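In what follows, structures are represented as structure tokens.
FYI, it's all coordinate maths here, none of it is from the lab. In this text, all values refer to a predicted model and were calculated from it rather than measured experimentally. Cβ atoms are built from the backbone, for glycine too; each structure is taken alone.
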Structure 1
Amino acid sequence: MVKGAEIRQQLAIGRHALDRGRVCAVAELLVRQPRRLAALMECLWDEDPGVACRAADVLERVTGGREPGVGVSRLRPWKESLLGLLAEAEPKKLKWNLAFVVPRMELTVGEARRTARVLQAYLDDTSSIVKTAAMHGMADLTRHDASMRAEVVDLLRILSRSGTPAMRARGRILLKRFEKSGRGLRQISGD
């Protein structure tokens, strides 16, 4: 079992930044003991890119990904820092996990627009996973700023035809989600 003081050491286990290492064990710890979140958050800025990337993976899992248990409301003290990290992130794994996490947080309209600008830039990344995560994040941002819906739906329509295979598949899923949510595409796009 991982103890809170060992979070950084557990996240340091792995051969390279994309190696999952002990992510699942740390995620299980945080689900049981969410008060240990501060130790995880510190790791997002670690000098070792592997530690930072695995910390972002854990954060994505515990805030609504595969391991529910740590509500995004607990991220409130780090909101401004996470918005800054989203814009500055370099490792691809860090980018794609933050692209999922930040839009889940409670954001003002201004923060949602700031996040959308960063995610728009992520669409130019060389990584298909970063681009796909950015699409998903932009769709999630529409819950914070309804005025973004038409533009996001148009973007999803384009990318679901012209993007990488992963982007096309995610685009179709996201477009269906808009249809099913009662925010139908006709309503969103003004058709």
Structure 2
Amino acid sequence: MTPLLESERIQLRPFVKEDVSTWFQWFNDHEVTQQMNKGALPNTELAQEQFLEALAKSKNDIQLAITSKKDHDLIGAIGIHKIDWVHRHADISIIIGNKKYWGQGVATEAIGAMVRHAFTKLNLHKLTAGTWANNTGSRRAFEKNGFSLEGTLKHQFFFQEGYVDQICLGLLEEDWRRHKETKHG
């Protein structure tokens, strides 16, 4: 399948039915979901397929598969959700479900490609993202792409034997352009 977006090592492409058998399993893997608001309830292949069908009909959500350019492995998923076309903002989400690719900067690359798409093709003005305070890798991947802290929601999620905060991050299109110039300039 032809990718929609590319970066140095990855491609972002639409999901296909064949991906569902791998994709749904990530949400049943405690190690993958332990620092996410996912995995509390079991996920099924049918539920994931229905989710994919609903996304295909949505005018306010984009969900893409993250794949390796080299071997075409399905690595994860990245999405832009709750697109507000009037006020030009949306949320961005990501999961790296294939543990073979953890710690390699794939999330940073995927976020970078999706942010570029959001600001240059979708004409959005702002993106937001949320992560658990203890998910430092996710936060770092967003910050490397210019996102900054906008707020903290105290004790938002139950984790192990206590509560953790939610970190709310944001990125304006003008700040992204400045960040890009500073990074490459």
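Miscellaneous remarks
- Here FRET efficiency 1/(1 + (r/R0)^6) of positions 48 and 176 (r between Cβ atoms, R0 = 41 Å, to 0.05) is compared for structures 1, 2. The highest value is that of 2.
- Origin of the value 13.4, where Kirkwood radius over Cα pairs in Å, for residues 32-87 alone was derived from one of 1, 2: 2
- Structure from which -9500 was derived, helix-only ellipticity at 222 nm (-39500 (n - 2.57) for each DSSP H run of 4 or more, over all residues; to 500), options 1, 2: 2
- Of the structures 1, 2, the one that 44, 43, 34 was derived from, the read-out being Cα extents along the principal axes in Å: 2
- Here relative contact order in percent (Cα under 8 Å, 6 or more apart) is compared for structures 1, 2. The highest value is that of 2.
- Rg and Dmax of the Cα atoms in Å, for residues 80-167 alone derived as 11.9, 35 - corresponding label from 1, 2: 1
- Read-out FRET efficiency 1/(1 + (r/R0)^6) of positions 72 and 136 (r between Cβ atoms, R0 = 25 Å, to 0.05), computed value 0.25, structure in 1, 2: 2
- Structures 1, 2, by distance in nm of label points 7 Å out along Cα→Cβ at positions 8 and 104: label with the highest value: 1
- Comparison of 1, 2 by percent of Cα pairs over 17 Å apart, for residues 24-119 alone - largest value held by: 2
- Here mean count of other Cβ atoms within 10 Å over residues 96-103 was derived from just one of the structures 1, 2, and that gives 25.9; the source is 1.
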